[in-house]
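K.L.:
Read through the structures below before going on.
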Structure 1
Amino acid sequence: MKDTFGRTIDYLRVSITDRCNLRCIYCMPPGGVDWTPHRNILSFEELLRLCGLMAGMGIRRIKVTGGEPLVRRGAADFIASLKKLEGIQTVTLTSNGVALDQHLDKLISAGLDGLNISLDSLREENFRRITGGDGFEKVCSFLNRIDSLPLPVKINCVPLRGINEDELANLAGLAKTSAAAVRFIELMPLGRAGSFSPVPGKEVFKLLEKEYGKLIPYPGTLGGGPAVYYSIKGFKGRIGFINALSDKFCETCNRLRLTAQGLLKPCLSSNIGLDLRGLIRGGPENSGGWELEEAVRALIARKPWGHTFSTWQDQEKTEHEAGMFSTGG
């Protein structure tokens, strides 16, 4: 499945809830949010129908996201069902790690192919400051199990000026003692995130070379995303960078995003979207498959060449008011 720029679209990020058990300062507004009523969230049956349709159109990789996906009951069973869809090659999950202890065995049994953990601090006080919640010890407990797991783990860190920039070398050090890939993701000015200043990827790169020595380009790939990976002498794992603003990689974008409310988005920064919930609930269950496919193809034809995030000094911020919790990351 290709868009009008010749890019192969084979990766779908699926949000199964907008709810979360943390309140990260660059994601949630300080006054909280009104969660979407349950009736307006796609059921697992509806999500599977849509994922199956798009698998038939060429989607091969699915990332399950939230909010925090593990706060929705039945998440592991849903992943097991995704694994059975014809054409789907990998199903991975992004989590903040707080609820992993009680779900990890079931996720592994479901056939999960990979796990991404969001972690921006290794100091408990700063973890609480950034996330607005507890759970530090639970996340640390998981970190100690990484090398015993039968699936790859990636740790995602968002560098924030004046908040965790003094911890970035220590966070990268997690890849020294374990096989995890530690990735530094440039903050994108969505919603609340526009109130904070990022630490650009190139600055993080120089900081890590000063601390650990030369970062050696890694020739392989670790999944289907845009991260660029490096090796460091003496490290078991890899270091990755996702520099969406300073090193725009839109020419290789291969993804769509499906929100928990059923909005299919071709680009994180764009207001363009397709209301799939309205389409699948608007007619008989056994009809309209070709109409859905036509609608999805029409949306892909409108996928923009690139995001509209430019620099942090020159943003059309009114276009990007929605937070990451509502778009599925």
Structure 2
Amino acid sequence: MTTTGKATCTGLSSVLDNLYSHDAFSRLLYQSDLDSKFLWQQSKLYVKELSRSQSLNVLVLDDCIQNKPWTDESELICWHYDHSKQRSVKGVNFISSLLVCDDVSLPVGVEFVRKDKIMTNATTGKQQRKASKTKNDLFKALVSSANERMPIDYVAADSWYSSADNMRTLHHQARLQFVMAIKSNRKVALSNNAKFAGQYLGIESLELKDTPQEIWLKELDFPLLLLKQVFKNGDSADGVIYLVTNDLNLDAVQIATIYKKRWKVEEYHKSLKQNAAFAKSPTHTIKTQTNHFIASIIAFMKYEALKLKHQQNHFALKAKIMIAANKAALTTLNNLTLNNKRTA
């Protein structure tokens, strides 16, 4: 939370005037088992407090890739396809579950994509890594864990996770309501009778109004509401996103409002990288790397608590910390300069 450079055990020991040796911190980092369960132990008190609120509890799930180009490759740090860059990048790919209530965002679970299998590409003959658990598998695991631990009003996710299998799991097994983006190339029927008759239309071809349209997917035995949302995409043309929900009682404003909470996960990813030193640990083993990543997520949680107390966002809080650090550095420099003059 305070470092501007690498987050190292030696650096932490120095800041504490060597009260604890860097080896003590190294052992702590190596021997600890920080995982999604440990993260929940840190967040559950905050969640219980939020549960007393009358506001909606929206569980937001999304994954992110943190580049680690200079770290040795392993099942944790390896090559993943980054859709934002349209190419594969070397780093860690993790999926988080974030409980969003009003303006509060609490990470309540995290899973790392581990490419633990080495396969031979049939076309190129080259070896490549593959995960035994897909991101959709991890998505379901995180939803299941959160559903057992806390009240959830809605699940929100982008189109990557809006497969029929995930929707079926949320609706039937977890018995949760959801609002998710859906790709425009999906085929839907406009009634149950049309579904049985095989009369499917592309979503883009539908003349959707401002009100949600009831639709049926071929793979699902329950209807959904479909909403076309048009938004400004910077200075370019208007953007379009299609949203679906299994709560047939929602109107257009409610659907859009719930899905808007998904943006909190983007703020979470940004703050995690820029304010909580997520990628700034020179750890070398999978265990120490994951322990550092979990510690960074807990640091985000502490920033969130400070945000509520001081009514300042994470970046303003980080700036305040850095200003104080620079003032202390300037005082030290002035003292060193003064001492040099006296010696001369």
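K.L.:
To test your reading of the models, identify which of 1, 2 gives 1.7 for distance in nm of label points 7 Å out along Cα→Cβ at positions 66 and 282 when calculated.
P.N.:
2
K.L.:
When you work out distance in nm of label points 7 Å out along Cα→Cβ at positions 90 and 186 for each of the structures 1, 2, which one comes out largest?
P.N.:
Going through 1, 2 one by one, distance in nm of label points 7 Å out along Cα→Cβ at positions 90 and 186 peaks for structure 2.
K.L.:
Let me ask something else about it. Work out Rg/Rh (Cα atoms, Kirkwood Rh) for each of structures 1, 2, then name the structure with the largest result. Intermediate results must be reported in sequence, preceding the final value.
P.N.:
Working: 1: 0.94; 2: 1.04.
Comparing 1, 2 by Rg/Rh (Cα atoms, Kirkwood Rh), the maximum is at 2.
K.L.:
Thinking of 1, 2, which structure, once mean count of other Cβ atoms within 10 Å over residues 10-17 is computed, gives back 12.9?
P.N.:
Corresponding structure: 2.
K.L.:
Right, another one. Tell me which structure, out of 1, 2, gives -8000 once helix-only ellipticity at 222 nm (-39500 (n - 2.57) for each DSSP H run of 4 or more, over all residues; to 500) is calculated.
P.N.:
On the way: 1: -8000; 2: -12500.
Going through each structure in turn, the value belongs to 1.
K.L.:
Given a value of 5.6 for distance in nm of label points 7 Å out along Cα→Cβ at positions 26 and 242, calculated from one of 1, 2, which structure does it belong to?
P.N.:
Values: 1: 1.1; 2: 5.6.
Label of the source structure: 2.
K.L.:
Now a separate question. Rank structures 1, 2 by relative contact order in percent (Cα under 8 Å, 6 or more apart) and report only the one at the top, that is, the highest.
P.N.:
Comparing 1, 2, the top value of relative contact order in percent (Cα under 8 Å, 6 or more apart) belongs to 1.
K.L.:
Ranked on mean count of other Cβ atoms within 10 Å over residues 114-121, which label among 1, 2 comes first with the largest value?
P.N.:
1
K.L.:
If distance in nm of label points 7 Å out along Cα→Cβ at positions 130 and 162 is calculated from each of 1, 2, which structure is the one that comes out at 1.7?
P.N.:
1
Where a number appears in this text, it was derived from the coordinates with a stated rule and is not lab data. Since this is a predicted model, take the numbers as computed values, not measurements. Cβ atoms are built from the backbone, for glycine too; each structure is taken alone.
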